[in-house]
Structures are given as structure tokens and as C-alpha cells.
Structure 1
Amino acid sequence: LSRIVSEIGTLKQNAVRLRERGAALEGANDPEQTARHNRVLQRVSRILTPITSTVDGKWTQDTYGLSALTTPLPGLFEIPKMAANGKDSTAFKLQWTETVRQRNRIADGLIETNEMLADYLGSF
């Protein structure tokens, strides 16, 4: 999970810079740059929304009322239960593969977002 924590820290820094760039564009009267900025915001939303709002990803539907959806990263909802059960428990072993998939899905989305923002913000 250290990679996810690191990427979240980078994302926070990028978000501040993105917000500053948006504020600079408010009075700039530059339709081309404003449209580019809006496309970046849309792309960020399309990458991060499935990570923060679903367990199954963007192409499947989560069960209504799923408790995991009340957390910031629903895909990692089972980690505390796994820790409580212990590494040698059957429940831990059964959940391990799915949790690794979820961790990778989240990390990939954060990395993709940060790379895209670095490209965009580095062009100024």
C-alpha cells in the first residue's frame, strides 16, 4: 500500500497546481487553453471516479447498499477484516487475490492520473 500512499501524496500536490492553473485561466480569455484544461479535468474524473466510487470497476455495477461504498477506497474495504482474521486464516487467503487486484487497480489509476497531470502541468 506504500505505493498508493505515495501516489495520493503526489496527486494532492498536482491537484493544488491544477487548481492554480484553473484560477489563472479564469480571466485569461483563452478558449483553447480553457478547453484543454477542461479536458484534463474530465479525464481526471473519469479515472478517479471508479477508484473512489466502486468495488467492481467502471464496467460493472456494485450491489446496492454495499458497505464498502461508504469508504474512500471501496476496493480496499476488506483489509481491516483480513488483518483481524490473521494471515493464516482461510478468510484471509480467500480474500488476498481480490485485494491485490483492487490494490493494483487503484495504484494504476493514481499513476495514470499523476502522469497525465505531470504532462499537462509541465507544459506551462
Structure 2
Amino acid sequence: HTAYRRQRQMCIRDSIRTVLKKARGRILAFWGGAGMLAEKIISLCGVDTSTDFIIDNNRELWGKEKFGLSIKSPEALHDINDVYIIVISNLHYSEIKEQLQLMGYTELEDFVNARYLLLECENGVFVV
């Protein structure tokens, strides 16, 4: 189990690095960053707490902080140029994807579902 866990952890890190290559030079936004999965992914990304942030549709969370990152509304994306979004919320991914597409973002070019990265690592491969 230890060897498997180590291999999976390396796969996750590699998949995150691949995503971050697309995001190079862009601000990172994590949509739905409340749980343990968010903590793991955010820590693997090596965020910049002065620019990177969390997005959430829950207005009660706006203005608060989690993992050292401020939580903002989706509308905050209108004021920020050159952002790459990692969607952590798998349960609401379809709705978030639609919301992002209506805002002009393109899947894989501007945002990615973090769950895909982890599932692909379950199978020992990842493709982004």
C-alpha cells in the first residue's frame, strides 16, 4: 500500500504540474475550495496568497479566508485578467462549467476539473 500511495501521490503531483504549465503566469482561482480535497490540491499547487484566491457561489463565504486564500464571488472574475481556474467541487461541476462557459471561459484552456486529475491518477495515467 505504501508503494501504491507513493506512486499515486507522484501521479497527482505530475498532473498538477501539467495543469500549472497551462496556467503559467496566470492567477490561480480554486472554485469550491472548502474540504480536504481542496486543501490537498491547493497545497500541491504552491499558491501565491497575495494573488490567488478561492471562488464560491455561497455569498456567506465571500470576504472570508480558507488555506490563506481569500474567498470571492464568481463576479470577481470579471475584474481579473489572465486567470486559470481549478474546479474542486465535483458535485456541482456541470453547473460551474456552464457558469464559466457563459462567462467566456473554455474548459481545459481556462479551467479544469480537479477531480479528473485524481481519477486519472487512480488509473495510473493522466491526460490534460
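Points to keep in mind about this one:
- If helix-only ellipticity at 222 nm (-39500 (n - 2.57) for each DSSP H run of 4 or more, over all residues; to 500) is computed and equals -24000, the structure in 1, 2: 1
- Of the structures 1, 2, the one that 36 was derived from, the read-out being relative contact order in percent (Cα under 8 Å, 6 or more apart): 1
- Top of 1, 2 by distance in nm of label points 7 Å out along Cα→Cβ at positions 89 and 113, largest first: 1
- Rg and Dmax of the Cα atoms in Å derived as 17.8, 61 - corresponding label from 1, 2: 1
Bear in mind that the values in this text are calculations on the coordinates, not laboratory data. Here the structure is a predicted model, which is why all the values come from computation and not from measurement. Cβ atoms are built from the backbone, for glycine too; each structure is taken alone.
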